[in-house]
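Following this line, the structures themselves.
What follows is calculated from the coordinates using simple rules that are stated; it is not laboratory data. Quick caveat, the model's predicted, so the values are computed rather than measured. Cβ atoms are built from the backbone, for glycine too; each structure is taken alone.
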Structure I
Amino acid sequence: MFRDSGGDLRRVTAAVVKEDAAWRAPLAKIRRPEELVIAACRVSGFTPPPEMLVNSLRSLDQMPFFAPSPAGWPDIAAAWVSPEAVLRRAQWCERYADRIPDPPDPVAIAEQAFGEALPAETADAIRLAPSRRAGLALLLASPQFQRR
C-alpha cells in the first residue's frame, strides 16, 4: 500500500486500520515501566508531580537516565516480568490510585479503554470494587492494562 499510494501515509494508515488482522491479535507485549506510568496518567487524567514520577520509575526498576547500556532499556518481557516485578507493579497501581485527588470512574475508563475486549471477570472485579480507588487500582493492575 505504501508504494502503491506513493507514500501517502493517510491512505496507508486507513488501510492498516481497516485490516482485520490488526484487530485479531491479543495484546501480547508487556508494557515497560515507563509505558505503564504514562498509560496510567493518560487514562486517569492525573499527572503526579515530577518527583513522584521519578520515584514510580525507580520502584518499577527503570530509573530515568540509568539504562544498563547505551542502547537503552531492554524491550523484552523478561526484563520487566518476574514474581517480584509483578508484585511491585500491583503495589504501584494501588499507590498511584490512592494519590489521585478525585479518582475517575474506573468502570467508565475500562469501557472506554477496552470496550468488549475486556474480559467479563476483569470488568466484574472493577465494577464490584469497594471504591473508585480500588476499582482503578484493579484496572491498572489487570493483565489487560499491563499489556500493549
Structure II
Amino acid sequence: MRWSGRSARTVRRWLGRFVIGGVAALADAPRPGRPARADGAYRAALEAAVTTPPPALGLPFDVWTSARLSAYLAEQGQVRISPSWLRTLLGRQDFVCGRPKHTLGHLQDPAEVAAFEAAVAAAGENNGGRAGPLRTAPPG
C-alpha cells in the first residue's frame, strides 16, 4: 500500500477494524507506560508564557531561556520539566530556540551614526591615505 506509507498487513487490519466498529474503532488505543507530564494544559501554559514578554509578567529579564521558562512554569503550578525537554516541546509547537542578539542600536545617536558613516565614505573615496595594492615578493 504505497499510497499510505504502511504495509499491506497494517492497512488490512485498519480496514477490518473500520468494518467492525466504524471510525471510532480507528482511534488510538491507550499507550503503555507512565502518562506524559506535559499534557495539554501544560502545553497551553507553555505557549502563553512564550508568547508573552517576560517584563510584561513582572519578571526582571528581557528574554526567555529554557531554564527560566521551566522555573516560571513550575512556579505557576505546572510540573517541572527539564530545560532540554522543554526545548523539544517548543520545537514540536513550531517555536524556535536560539541565542538572543544583543545590539547597542538603542544607545546610539542616529545623527552621530550618519555623520560617522559619511566620514567613512569620504575617507574611502580618497583611498583613505593608503598606498596602492599590496605586492608580494617572489619566492626564493
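Some points to look at:
- When relative contact order in percent (Cα under 8 Å, 6 or more apart) is computed across structures I, II, the figure 11 traces back to II.
- Cα Rg over 2.2 N^0.38 Å, for residues 4-67 alone - structure with the largest value, from I, II: II
- Structure from which -13500 was derived, helix-only ellipticity at 222 nm (-39500 (n - 2.57) for each DSSP H run of 4 or more, over all residues; to 500), options I, II: II
- For 11.2 (mean projected area of the Cα convex hull in nm², calculated) the corresponding structure among I, II: I
- Comparison of I, II - label where FRET efficiency 1/(1 + (r/R0)^6) of positions 44 and 116 (r between Cβ atoms, R0 = 25 Å, to 0.05) is highest: I
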